[in-house]
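All of the numbers you see were taken from the coordinates with simple rules; none came from a lab. Source: prediction; values computed, not measured. Cβ atoms are built from the backbone, for glycine too; each structure is taken alone.
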Structure I
Amino acid sequence: MKIFLDTAEVDQIVEGYKTGLVDGVTTNPTLILRSGRQQSDVIEEIYQACPNLESISAEVVANTAEEMVEQAQPYIDLSSNVTIKVPCTREGLKACYELSKDDVLTNVTLVFSVAQAILAAKAGASYVSPFVGRVDDNSFGGLCLVKDIANTYKMHGVETQILAASIRNVRDVGRAFEYGANVCTLPVKVFDKMYDHILTEKGLELFDKDYAAACKS
């Protein structure tokens, strides 16, 4: 089970990295825009600050596979653990195929069906990203999609990892892993909430109280 942080805020990524519990980072154009910085600067800073992450994603945005591959090159040159995110489109999958032939890590994003996940695996994707929350928004089961992809991949011995994205609450993290996700990418606020449970808090209060009483006696 791997946890990625879904953010372009480098300070937050560094804090997560220090815990030893974070395996990678996903970014996208929206997150980069919110950061107010250029994607190339963000990706390089993450790499410099957190060199042992399994994956640092950089998303390419272009109309043709050739343009996507060209956009990817500076990130490929930076480090072998930079993962190139491409959309699940005809051109995106063509780019994925070309990049995968050169052993470049790839993530096919914006996946909303098993059929798309099959094409991503055929294109050699390292990761495939079903969007749990967005599927739920459209009255389909986002976690069921993760389960269906996992069952299909297992049946056919597919090595592409399922990276569950668009996860909005802690409960869905556990269910995504239960249903076969290899990775969950999380907003920082969801990752932080994974630590919390009311019974843990009450248990600590009791232990603290009893410890103080034992010390007095």
Structure II
Amino acid sequence: MRSPRSYDDPCGIARALDRIGERWALLVVRELLLGPRRFTDLRAGLPAASPNVLSQRLRELEDSGVVHRRTLPPPGAANVYELTPWGKELEPVILALARWGSRALPLPRGDLSTSALVIALETTFDPDAAGVSRGRFALVLDGEPFCVEVARRRVAIARGPCSEPDAAITADSRSLRAVVFGGRDLRHVRREGDLAIDGDEALAARLLASFPRPAPAPSD
């Protein structure tokens, strides 16, 4: 792909940036990592991006072969955007960037989108932090269902319902983030009704304690 803003450099890094280097492009990819999204979903996840800019980025990502648009079958019949197979290959790149960037200070005050919070969980999971070696959890976050599976010292999170979970956790993104990364007391949050746990409560609590905040990057 060549564009007026192309680096015109044969290096693979430059050729990648020709496709995903524009402002908001990688964050659009972030929002699509967990599955297809409608335009309204993308707007909700990227509220600081204007509709015109978001539409332009989606067109550019489609032209680049990173994103595909399709229409859901009835009764949905809505247009959704999703990553192409080539676009899905960006997942390890996005996760590595998330790990690297999570150490940067200062921390912006904005909220995390649902997708961004799920990715933060994936990139900060530490099986030794609270001793969770295995488990299956239903997570309903801002009304969206996710399935969290821990096995072989790794965590995998997928958008969608979870069959036969050991525990179910229901919360909004802000409350979950406050518990996981903000040090807010889980018992207090549950008493206030901002987070609910069904099933194995002790295992769910250990899961929520398995995401330590990364150490800040050196300042010099």
Structure III
Amino acid sequence: MKWGKGRLLFRHGPLGLGNTCGHGHADALSVLFCWDEVPVLIDIGSGQYNVDQAIRNFFRSTIAHNTVEIDGKNQARMLGPFMWEKSYETKLEEAKESPILYAKASHNGYMDDLSITHTREVEWLAPNQLEIRDSFPGSDEQPIRGAFHLGDCRNVTQEKNSVEADFGDFIFLLSLPPEFTVKVYYGSKYPFLGWRSTIYGKWKPIHSILFSSNLQREYSYKINFIIAEK
């Protein structure tokens, strides 16, 4: 999607290559966003392959992407440094350009274990305002945790469930529902969160926003993004 200075990528592809989903990352329904060619919501890279398996597993995990994990599980089961048990199925259910930019997609990665489907809708309401709506048909009392990983910014401040990121020429404001617990990590080792890898075998600190709650039956919520130029 694109509108004015904004560019958004909504991921709804298969997990990886072939039957073992080689080199796949569990990023179904992740969103990437740029404003005026500045990366705002980013993919954090691959880290490394063979040295520390925990680091390898983190960078390809669900929580390392701008999406949601359920019950502490990835969207698919890892078998080794490059392989997964099987791919989830994704579906682009709807996409339109009028009266607003809109897309809806889903994946079934949690269906076998938890009988839950994750559906995400992206609505671009105005040039500087977007909304994400997550819903979970079949849900019942499982914990959820989601993330948004930020590109290089000057400063990040948090006021309850609102987070502001200063990117220099503009402010990116993210507002989450009041029932969520929201934490911002920057280069944290315990837990290993708030990192980005742009060069193989190396990573640098970034700000990662994590939110968590508990599903209720047929649960849904909305997350708002606003860009304020200076």
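Observations on the model:
- Source structure (of I, II, III) for helix-only ellipticity at 222 nm (-39500 (n - 2.57) for each DSSP H run of 4 or more, over all residues; to 500), computed value -1000: III
- Sorting I, II, III by FRET efficiency 1/(1 + (r/R0)^6) of positions 38 and 126 (r between Cβ atoms, R0 = 25 Å, to 0.05) from high to low puts III first, with the largest value.
- P(r) over Cα pairs in 5 Å bins from 0, in percent from the coordinates reads 1, 6, 13, 17, 18, 16, 13, 9, 5, 2, 1, 0; which among I, II, III: II
- Looking at percent of Cα pairs over 17 Å apart, for residues 70-109 alone over structures I, II, III, structure II comes out largest.
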